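Each structure below appears as structure tokens.
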Structure 1
């Protein structure tokens, strides 16, 4: 049995999210929550919300015990890029790409 939660169009680059996901992969949820709360990265804030949502899904939809859950899979994919223009000298324009992420978390019960 597994519980899943996902968030789309998070305004942070996927490679920045991937660094934090590598820290919490295959960890129990209480330890993963502690890691996220004490890691000074911008990606931690949406990941804490996502982890709480996945725990709630497991508890309410699948009758799983929140004490025995661990993060089985966590993936991030690139969403659409917001393209912006930065004016530069002599009438030129530089492009700024603001990347977005789609994040998925899968929880399973430990045997």
Structure 2
């Protein structure tokens, strides 16, 4: 077994997303999207910048794209108007659920013992 064989399930999942005509997200956008949907909030540009160890403008650009797609939304914190919170959307929840289902289905189909 080659070390690259572990990437085969990932490749197949990516091909599944292409076939499903899902938006092409960058790795950064995926990381942000999954952070918002899978980890407890509140989520802010500042916190994600620190967690990912990348500049805030890089996070903001990725959020711009995710916002345009309707997968996340940004709202001002009511207690401190300087803080912008990153929140889930119904469309984003459906998108993440659909992706999770693809991963689950592919894992079962290929008997990789989970992915």
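To test your reading of the models, identify which of 1, 2 gives -18500 for helix-only ellipticity at 222 nm (-39500 (n - 2.57) for each DSSP H run of 4 or more, over all residues; to 500) when calculated. The read-out was computed on structure 2. Can you tell which of 1, 2 yields 42 when relative contact order in percent (Cα under 8 Å, 6 or more apart) is derived from it? It was calculated from structure 1. Upon calculation of log10 I(q)/I(0) by the Debye sum over Cα atoms at q = 0.15, 0.22 Å⁻¹ from the atomic coordinates, which of the structures 1, 2 produces -0.63, -1.12? The read-out comes from structure 1. Of the structures labelled 1, 2, which one yields 2.5 when distance in nm of label points 7 Å out along Cα→Cβ at positions 37 and 77 is computed from its coordinates? So the calculation was done on 2. For Kirkwood radius over Cα pairs in Å, for residues 21-84 alone, which of 1, 2 scores largest? With respect to Kirkwood radius over Cα pairs in Å, for residues 21-84 alone, the highest-scoring structure among 1, 2 is 1.
We did not get these values from a lab; they are worked out from the coordinates using the rules stated. On a predicted model such as this, the values are computed, not experimentally measured, just so you know. Cβ atoms are built from the backbone, for glycine too; each structure is taken alone.
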